[in-house]
Structure P
Amino acid sequence: MSLGVLAVIAGAALSLGRIGGPGPFDSIWAEDAQDFLTDALTKPGAQAVFTPLNGYFVIGPRLLAEVASAFPVAWAPAVLSTEAALVTALVALGVYVAGGGYLRHPLSRLLLSVPVVVAPVAENHFATCTNNLATVQFVALYGLFWLLLWIPGSRVGTVTAVTAVGLIAVSTLLAAVFLPLALVRLWARRDRGALVMSGLMVLGAALHLAALALGLTVRPPATATPIPALASGYAGWAVPHEILGYRWLDPPPVTSGIAASPIHHWYQPVAVLVAWLIAALALGSALSRVTRPLWTVAVPAAFLSAVLLVVEIASSGVQERYAIAPGLLLVAALVAVLQPGAGRTGLTPLTCYGLVLAVVLCVNYRGDSWRTLGPSWRDRLAVAVTRCRTHPAQSRVDVPTSPGALGWRVEVPCVRLR
């Protein structure tokens, strides 16, 4: 237990360390500001928690925003960022524990779990996802995969797994992609835990879809992307990003206002080839029996990685953040096919991939994002406090949280600032 607590603290600290600029304790990004915190500060609790966003409910993040709203407004960035970092670290710990039922060697389990807190496509100019409640769903989806594979050895473990599955199911519509895996688990196990998990997955999907059908929320229509374009995008963009991260494929762009103008370098096509070479070597090692592949993990992980990415792209187009969960699933597939064999090679293939992954994670650990370029919450809040105090009739004030014309803000009741 004590080691688990230390691991969560270390993971959260590692996650928090990725944010530059004002830092995670002095900045709030996007939906965390304009939707979660604003609603928590201005709406009754139940109404705020059950307010949909972008076409689905986000009950887990909104519950955490309610907790943040109970603290002084000046503390909001620190509380929200810490909550997101702790959830991310808990997902990593859960993956490490659940993975132990399939991959015994500690190196394998570390390779499965460490990327959760330092995902190589999560924090850059095209993705601002680290320590945000709104985007913690992407690492939670990877955690959901392992929860559905995990066979807990105790009642506490079962209750924890079922509760986590339920929270994820009511916090993102994308959890429905994993429903077939839940049903396979139910067919294979036929126990109460599997039944409850499947039921919660179905109820979660029904909740989101009912809100859309009843007009309680809206979502833009799915993008009509041709199959060849999806295949090309998966091969040329998704897989390389998932294996090598952001920096070698999308170097920091030249910016003009808000628009980003990527700089293209000769090594980008080389990086694409290197990524596919890594995948090919891993698969070749498995097929030639150099390693002892665990197909029961590798196949569903690789399959769901592809399906999830296609669903995300078809829903909202190519977005860097959409590579997070599929990328983690692809890492799981690679680790599963590189399990140590009985021959002389032993741990060598897995260790080699571990070294590559370590370099990728280090190179992509920190990067400029719109959050790092954003304003200081402390400075903007001071202006808001002054305005509320000098305008007694004013009931609410906007606190900007993003740079330039992006327009993200928090609406704060003046009664919380006077």
Structure Q
Amino acid sequence: MTKPVRVAMIGVGAISGIYLQNLTETFREVELTGVCDLIPERAETGVRKVREMVENGANAVIPKIYKDMYEAFSDPEVEVVLNLTRPYEHFEVTKQALLHGKHVYSEKPLAVDMEEADALVSLAEEKGLLLGGAPDTFLGAGIQTARRIIDSGMIGDVIGANCAMVCHGHETWHPDPEFYYKRGGGPMMDMGPYYVTALVQLLGEAKAVMGMTKKSFTERIITSSPHAGETIDVDVDTHLCGNILFSSGAVAQILTTFDVFYSPQAQARFEVYGTRGTIAVPDPNTFGGPVLLLRPEDQAAAPKTDPALQRKTVPNIYEGYKEIPLMYDYAENSRALGLADMCKALRTGRGFRANYRQQHHVLEILTSFTKSSETGALVPLKTRYERSAPMQNNPLHGVLDS
């Protein structure tokens, strides 16, 4: 086995727990060297979690605690910086890491606007450093299985897609939800990356965006601890919908909202329509299934009367679909999978899948919904994109393909 790639984690907030777990217990070619956070207690908590996992049998080192990010960037052992800070902090942390000669893997989004993203891309290319980041859920068994079905032609030529993420905001459960309603926040920038990344993985490069957006509530009341009762002033639109035109000619509709009430089973919906069938794609904020397929030849019989005239009960929208067995590994919560893939690329010289070209293209799509809403015009996209290679199964779980 090659020498593990040593990583420093910057930001030890709510999302860090699953990264700490997977870097300690699953991805054996990555070594978490150290952590730091503006709130020292968070870094201490993170190290304590790793120590507990090691005491329970995990084969890992106990990470050191850096006093600040610059100490981490100056550590000669560190090869890759894992940026888990808040969205509006991503640019400065990633920029400084690159300037210190470190490769960077960042939580989504790459940056909060295209000007920042362009600067990071230029800097990484100038210095010959790897730059990539979340989401990496598209590398999981669910999206990879859906991609294989679509690529094999089982649903024919792709006509379009429809996806929606509906919820009433994160202030009911998140311990520190204010940033979701500030610059870089909102449902499209927070949850949209999962859906749009899956869309470009399944349908390829996008070429234009049309959008309409609104802010339904100017204030939000936090009901989760420890900030219960506090008020958040909402600075961003929280209900965004629109269309994405792909270079293939396919058209996707997307809705992301923090403003509506919903059934727990209806938060995520994602369908891809083809000339020979429809595939229901699993929640792109997860790594697993189910993947459901509907084709005419699988139907018992075509309806003999207009379905709209039939007596309605509570609808089962996936009646008649067949569940497709997952064809790939990583159906569990495998956050850091993209980082592990990037680290394998660093050792082998191959390309990696959750790369900055994908993040850059996705960010342009995400930011174009508001731009289109403000101008009332179709927004042509400037970034180019080629899909990364599909995943390859490896008999060793936690070890990526060479």
#### Entry: Answer label among P, Q for the case where helix-only ellipticity at 222 nm (-39500 (n - 2.57) for each DSSP H run of 4 or more, over all residues; to 500), calculated from the coordinates, equals -8500
Q
### Query
Once FRET efficiency 1/(1 + (r/R0)^6) of positions 87 and 183 (r between Cβ atoms, R0 = 30 Å, to 0.05) is calculated for every structure in P, Q, which label goes with the largest value?
Q
### Task
Please state which of the structures P, Q yields 8, 21, 31, 25, 12, 3, 0 when P(r) over Cα pairs in 10 Å bins from 0, in percent, for residues 215-358 alone is computed from it.
Q
### Query
So relative contact order in percent (Cα under 8 Å, 6 or more apart), computed for just one structure, reads 20; which one of P, Q is that?
Q
### Summary
Re distance in nm of label points 7 Å out along Cα→Cβ at positions 47 and 383: value 2.9 computed from one entry in P, Q; matching entry is structure P
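Computed from the coordinates by the stated procedures, all read-outs in this text should not be read as laboratory data. Please read these numbers as outputs of a predicted model, since none were measured by experiment. Cβ atoms are built from the backbone, for glycine too; each structure is taken alone.
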